[in-house]
Structure P
Amino acid sequence: MAQPTAPFHEEAVRSEILSHLSRMPHVTASLDPFGNVHATYKRGDHPMRWVFCAHMDHPAYVGSEFKGGVPQSYLDTQFPLKNFGAFSMWDLPAFELADGCIRSRACDDLIGCASILAALQTLTEQGVETTVGAVFTRAEEVGLLGAAYIARAGLLPAGAAILSLETSSERPPAQMHQGVIVRVGDKFSVFTPSLTAELCALALREGIPMQRCLMSGGTCEATAFQAFGQPSAGICVALGNYHNCGPGGRIDSEFVSVSDVESMVRLCVAAALQSTPLAAQADLRTRLEAELDAVFAKN
């Protein structure tokens with residue numbers, strides 16, 4: 001969270017991510033030509049079912065141009081900036097922990113990146129035999145470009161599904177402090193239903209606090225991958241002050257619930273441990289057919 005970032009200027013975050021990955025046995029990491037980070041945790045011979053995905057950038061000024069989705073009225077406030085050479089971020093704390101929340105100039109989507117690292121670290125510490133992938137992407141805030149590059153170039157393993165990790169603006173019925181949100185979809189698309197059902201079933205089985213919501217406030221990378229035919233699902237945590245847009249037209253820190261982030265990490269670990277798909281939809285069909293058969297048997 002301490003590393004500064006902007007669209008196309010994710011170098012500091014990328015370096016921090018690579019540093020963490022390098023200390024994890026059974027994890028290999030590489031960069032693609034676009035600058036996205038690809039990582040694989042592999043212990044044993046299990047096939048890869050999931051690739052976790054989060055983006056490394058956040059809206060910011062690159063030179064004099066603001067890159068990212070923020071209303072002009074907020075930009076007009078001329079909130080103080082902190083300069084990082086080629087780009088500037090609003091002069092807000094990089095990380096604060098208080099009252100059960102993380103506050104930062106860039107929760108979106110450094111929380112997603114940190115959650116993936118935490119999940120991989122958990123697998124490492126537990127010595128789990130599984131295979132799971134991860135991608136940390138560039139330039140999401142200016143058109144999902146890192147994800148689109150990966151999808152178009154065919155860089156994902158055959159048979160693997162994308163799980164996009166995000167922070168998403170808190171909108172009803174989603175509530176902060178109520179657990180990870182399994183996204184039915186986003187502003188632009190609906191995600192692969194069987195994957196969404198499996199994640200919900202996993203959360204219920206493992207006792208992970210979970211909400212199932214559309215989260216229509218924005219478009220996430222699962223949509224980009226789906227556009228190229230990649231099976232995709234999404235999870236997120238509710239975000240306050242989306243893109244630093246606070247109440248009353250003021251620039252302020254983004255914030256998320258610590259317990260929500262913990263539940264997101266737990267769900268990633270549970271997904272990585274599930275070597276075969278949970279037949280959530282098949283179970284529903286079996287129950288419906290049994291009920292129909294019982295009706296016909298009585299008549």
Structure Q
Amino acid sequence: MHLQVSPEEAPQRLDLFLSRRCPDLSRSRLQMLIREGAVRVNGQPSRPSYQIRPADCIALELPAPTELSLDPEAIPLSILFEDGDLLVLDKGPGMTVHPAPGSWQGTLVNALLHHCRDLSGINGVLRPGIVHRLDRDTTGLLVVAKNDTAHRHLAAQLQSRVLERRYSALVWGRPRLPQGRIEAPVGRHPRDRKKMAVVPGGRAALTHYQVVERFAFLSLLDLRLETGRTHQIRVHLQHLGHPVFGDPVYGGRAPIRGLQPAQRLLAGELLKLIARQALHARSLRFAHPRSGEWLEFSAPLPADMEALLAAVRQQI
């Protein structure tokens with residue numbers, strides 16, 4: 001692939017330029033390709049932070065797909081829809097989406113490889129068919145591409161914010177406004193590199209929220225993502241001062257300040273009902289990559305969140 005930089009596109013980082021020109025490839029994937037020498041600027045290797053200039057000639061050579069070395073596993077999947085181009089599934093808690101160091105088995109990808117042999121290879125060997133992802137202990141809806149054409153189309157919808165994702169979350173506290181937006185850049189935590197945080201210079205991130213129900217010291221929120229940064233909802237809600245209930249990483253397993261002794265006791269009992277963040281990808285809406293038909297899916301709350309909400313409502 002050969003690209004030429006127009007005057008309107010400069011200056012900007014090389015990896016950012018490529019992510020805008022190639023929406024079917026993630027920015028992290030492009031950064032890896034640049035470091036591996038698969039991207040040349042005016043015939044020379046470059047680096048992700050290179051500031052492009054007008055008339056720069058950029059060549060991108062995607063490496064040939066390598067044979068997948070992951071083992072298919074007969075793990076049950078809750079599939080809501082499937083055709084020759086894609087499938088939509090409802091992911092349960094405790095399942096990692098794609099393999100990574102320390103988690104090479106039992107992932108959604110291992111299950112998908114057993115279920116179908118025709119997944120898209122755009123996102124690399126370890127992420128076949130994966131258009132977007134959910135955290136290991138976040139439940140709910142995912143769309144998976146079964147060929148490269150479908151993957152490019154769905155990735156473009158994700159990039160242009162046409163693909164709509166809505167979440168339900170039980171959070172600590174009672175947001176002051178009935179609805180709002182959290183617009184704050186997300187990047188690696190400056191001290192704990194395993195976590196994300198709202199940091200200056202992070203990637204732009206936008207989350208919309210609406211209060212569905214208010215309780216004594218908890219609230220049920222409806223959330224809509226406009227961007228899809230790692231741990232975005234969990235980080236944004238902690239930044240807002242209302243961490244997701246039960247979240248072990250972003251402040252969700254410690255009762256908030258100001259609770260009465262009886263409320264603190266109740267909060268402790270409620271935390272025993274869920275061992276993860278109370279966050280669920282409830283609905284998904286997108287245009288079918290082949291027919292253009294709008295598809296919309298919803299998934300009911302998982303059993304642990306249903307039990308938690310039932311216990312909370314009994315206290316009203």
Structure R
Amino acid sequence: MQYARYVFSCIFESDAVLPPYMGSTLRGVFGHALKKVVCALKKQDCADCLLAARCIYPAIFEIAPPSDLSASRKRIVNPPHPYVIEPPEDTKTTFRRGDTLNFGILLFGKANEYLPYFIYAFDQMGQMGIGKRMDGNHATFVLQHVTVNEVLIYSKTDGKILQQSSLQDLSMKSEPQPHDEDLSIEITLSTPLRLKYQNNLNAELPFHVLTRAMLRRASSLLEYYDGGEPALDYRGMVSRADDVRVTQSTIAWFDWRRYSNRQEQAMLMGGMIGSITYCGKLAEYLLLIDFCEKVHVGKQTTFGLGKITARLVSHA
């Protein structure tokens with residue numbers, strides 16, 4: 001699967017007040033800006049639009065399963081979106097005119113070809129404004145430049161893509177790893193992780209629950225954006241994950257509010273944050289964990305939720 005992480009750097013033209021976790025804010029305004037940029041018929045409902053099959057907006061925001069579903073795609077309830085917005089990791093909420101706002105955007109598969117639309121939409125988003133109204137207006141900003149792997153690919157000064165970005169290839173193809181040795185690995189939940197297991201959201205994260213979520217994330221992304229889900233021993237990996245022990249945990253539940261423009265109401269969201277250490281036969285899971293470190297895991301990943309980092313730790 002083709003993959004790239006782009007860093008967007010913006011400068012505020014006016015004072016701004018943003019929520020502590022601004023992933024939802026960025027995603028919401030971006031959706032309005034993208035539709036404004038690409039919608040030719042100005043339809044409110046993409047499902048009834050004549051151009052929907054060729055339009056970028058539903059391909060990014062309102063993904064519909066294809067009519068000829070394969071057996072693997074039938075198991076995927078909601079097709080994954082081909083992007084993730086990664087807001088700043090700090091919780092700064094107040095910005096002054098001239099302050100910088102940097103955030104990342106992950107694009108998967110063909111969505112990388114739409115990068116110019118993302119750039120133009122965020123440029124328009126800066127003019128539309130974001131955050132709390134101050135003196136009757138949202139805060140505006142200017143998109144200064146975009147980089148990938150610290151290489152400049154777009155500059156406001158030039159107003160065009162300077163060069164093609166180099167894409168990484170993410171896959172789950174590798175030689176089987178021996179799993180007869182106990183390893184310890186610490187997983188840090190950098191942004192709230194929302195997982196539903198047995199129809200419940202809670203602050204417990206046994207390894208088999210995390211494994212189920214990681215397998216869903218990897219298989220759905222690769223099915224839709226790389227031509228087929230990976231050939232993994234899904235049942236076996238889940239079964240063996242049940243034997244992995246939790247040796248340390250600071251996992252806690254974190255609640256935050258977001259405003260849904262679609263539902264026109266504030267919504268209470270929650271997720272797990274903190275760190276957890278697992279010990280057991282983990283070698284066969286390392287590639288899966290590495291994959292999900294890059295693409296996020298769980299629900300509402302488009303907001304930037306479910307960002308994890310992992311490191312091997314020595315046994316005490």
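A value of 18.2 was derived for mean count of other Cβ atoms within 10 Å over residues 56-63; which structure in P, Q, R was it taken from? It was calculated from structure R. One of P, Q, R was used to compute distance in nm of label points 7 Å out along Cα→Cβ at positions 88 and 288, and the result was 3.6. Which label is that? Only structure R yields this read-out.
Each value in this text was obtained by applying a stated rule to the coordinates, not by laboratory testing. In this text, all values refer to a predicted model and were calculated from it rather than measured experimentally. Cβ atoms are built from the backbone, for glycine too; each structure is taken alone.
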